[in-house]
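These notes open a run of structures that come right after.
Just so it is clear, none of the values below were taken in a lab; they were calculated from the coordinates. The shown structure was predicted, so the numbers you read here are calculated from the model rather than taken from an experiment. Cβ atoms are built from the backbone, for glycine too; each structure is taken alone.
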Structure 1
Amino acid sequence: MNTINHEQLIGQLNWRYATKQFDPQRKISAHDWETLEQALLLTPSSGGLQPWKFIVITDPAVRAKLLPASYGQKQIADASHLVVLAARSDFTEGDVDAHLKRVSEVQGAPLEALAPLRGMLVGGIVQAQDVAGRKAWARNQTYIALGNLLTSAALLGIDACPMEGFDRAQYDEILGLGKQGYTTAVIATLGYRTPADKYAAAPKVRFPREQVVQTV
């Protein structure tokens, strides 16, 4: 197993920042993007249920439609890739069954042997919450994927910017997510910074360790 060292990890996390100005001429290579997509697919989720969909938008025409719904933020148009992380609008028993079917296919376990797991997932997630609760749960899962994407991009030397400044309802309408059973949770733009972005060299502002880390 190949691993990076401590200095490389902290160095890349210090290098990354929420990129405000992307170079529109620089594009992420197909190989690097495939790696980032694989990282997204490998994101952990509650119960392994993966209540999400990742919409990768490279089409300039679609980006142009989304720009006004993003309050005109230039990252939407200038970044190499735009990823919309969408969450299930209402997670149901059918979604649990779809996951267990996939578990059976990949791991070879008969479905009847997965009955106890099904009971736990249905009881703990589907039946224990109302629609609003399940929607909030699914949306929270997408932030795990977002964090994984940001870190993976940094380790590859690719810039990224997580964004919540957009109109979710307009995104859902433009992308037709409602009819697919999903709703926009959060978005991320990825590419390469421009030398003109003053935020790239700004020192990171973080509270001291003793204020935010508690060992008991």
Structure 2
Amino acid sequence: MKGRFLIASITLAIISLIAANILLPNIVETYTTTYATRYSEIMALIIGTIDALSNLPVAYTGNTLYTMLALWFIAGLITGAIIRKPESSLVGGMLTGLVFGLILIFVLASEQGIDIKIVFKDLLAKSPEEVYYRPFYVEAVAKLVYAFMSTFIGAIASAISSAVLLKPEIPKQEMPEEMYTIKTTCPSCGAEFLSTPMYCSVCGIKLRETPTIPGVSLEEKQNR
């Protein structure tokens, strides 16, 4: 993938954020308002848009739901058309959901004055008994799952688009042996020549009996 999944993730995030503000400005404004008193205007807009995009499985019905589904699908198709690597597009889309979920968890923890380090330890806990902030843990996991489920639609669409528009790799053709660089090494002094001399110009030893024509075999020379 060579880092293309990061480009795919960033591309999908930017396109979806812009598309949400264009197609669903009222929805985005509703979510943004809840953060306006605690963050700057730009930060509130970004967080509010991420929150709006990440609530697809639970918050929308009717035309709004269809618009949100179309938004993610179109954003994924555009991302795939840009990346043209199915694996990178799929992984990048899922990474976008993970990042969106983590951002919302961080914001939620900051608002409730909860130690973010302990929150992440809770998320990595192997059993419920290891969870410190249990009520918050449930809400945090929900945020993460909803964000991941929402962006997964974009990831699938991106992978499909990449697969359709994938540029076929041109197979490398092997060069005929006679087209490789000619190289002769003197067995006596080790001098190297990019030709087929009869004598070594360094020590004077005879290297071959008859002149050699590049690309012509011994049988062809005898026939001549």
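Computed quantities for the displayed model
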{"item": "Winner on relative contact order in percent (Cα under 8 Å, 6 or more apart) once structures 1, 2 are ranked, highest first", "result": "1"}
{"item": "Parent structure of the calculated result 0.70, given that FRET efficiency 1/(1 + (r/R0)^6) of positions 37 and 141 (r between Cβ atoms, R0 = 30 Å, to 0.05) is the read-out and 1, 2 the choices", "result": "2"}
{"item": "Which entry (1, 2) yields the derived value 1.00 for FRET efficiency 1/(1 + (r/R0)^6) of positions 93 and 165 (r between Cβ atoms, R0 = 30 Å, to 0.05)", "result": "2"}
{"item": "If Cα extents along the principal axes in Å is computed and equals 58, 46, 37, the structure in 1, 2", "result": "1"}
{"item": "Computed -13000 for helix-only ellipticity at 222 nm (-39500 (n - 2.57) for each DSSP H run of 4 or more, over all residues; to 500) - originating structure among 1, 2", "result": "1"}
{"item": "Which of 1, 2 yields 11.0 [mean count of other Cβ atoms within 10 Å over residues 5-12, calculated]", "result": "1"}
